[in-house]
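These are the structures, in structure tokens.
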Structure 1
């Protein structure tokens, strides 16, 4: 998976082929074909790997932000970077354009597991809803930004970082709501 991820970052999703990954790890095309079944299978496995890796890291950052140990912007940057610099947005678009819609299921499931974990610690139903809404907003903003963020910000006369700033404001608000609810619960 690390070889596939390297190809994704270096050359884009079209470079993540069985032959290219096999060459990178010193295996044969047939070895990978046997293991993944097809290039689409390899890409689905890569999407699952990215989803698990990224959501684990982001989940740890959310926990740290809840404890006041990290800035909410860190969570935003991690999410945006995962979709942009780390290629998750390009991979998602490539798979969808290739008709491989179910390949995104592992990513959606990884995000769902993370949200379930975060919601389990929510003090109120309203906070649980806020977590779900902020996750939706953050994922959609990061995905959209990875695809058209630069040209759109430029066309609107806005700084390139504007989408990250918007996401950060929303996340700061959500964390403040959570902290206020926790403080009320301790009274």
Structure 2
């Protein structure tokens, strides 16, 4: 069984969730939470965490995407049968947060977005800040509004988020009418 990660202070980034065992030889199905498939395919160190539990370090041996599906099948060293694979269901798959792939123009790492101020005008005050980025059919920014502490999900698309200034610590939001209403 994979060992416990002794360096819990080291930041990790969630890249997927184990959703099922695959076959009889210890493979698991991963629902990705990353735009970088290499994190689910390329061999190397990874971490698993059960909700509310501690991190387990393990080695990714291989991975592949299921044809026509947004699921990956991966094999971890030491997970050799179905029961071991089933024990990993609902664990989050993580990578070292400093392991950052090269980005194209207009792409951002989740950790760079978290904490950014949200403004409705370039020179205006912050109306809140970015909490997280949720992957799904569309990427959604989770924003906490300063006025009342509510969390809003905002589509992370150029017409609604036309400017992102990571180095300056803010992004511009041009929400359609009603998007931020309670």
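Tell me which structure, out of 1, 2, gives -1000 once helix-only ellipticity at 222 nm (-39500 (n - 2.57) for each DSSP H run of 4 or more, over all residues; to 500) is calculated. List each step's numbers first, then the result.
On the way: 1: -26500; 2: -1000.
Comparing all candidates, it corresponds to 2.
122 is what came out when volume of the Cα convex hull per residue in Å³ was calculated for one structure; which of 1, 2 is it? Working shown, then result.
Working: 1: 122; 2: 142.
Answer by label: 1.
Given that relative contact order in percent (Cα under 8 Å, 6 or more apart), derived from a single structure, equals 18, which label among 1, 2 identifies that structure?
Numbers: 1: 22; 2: 18.
Answer for the origin of the read-out: 2.
Values in this text are rule-based calculations from the coordinates and carry no lab data. Please read all numbers here as calculations on a predicted model, not as lab measurements.
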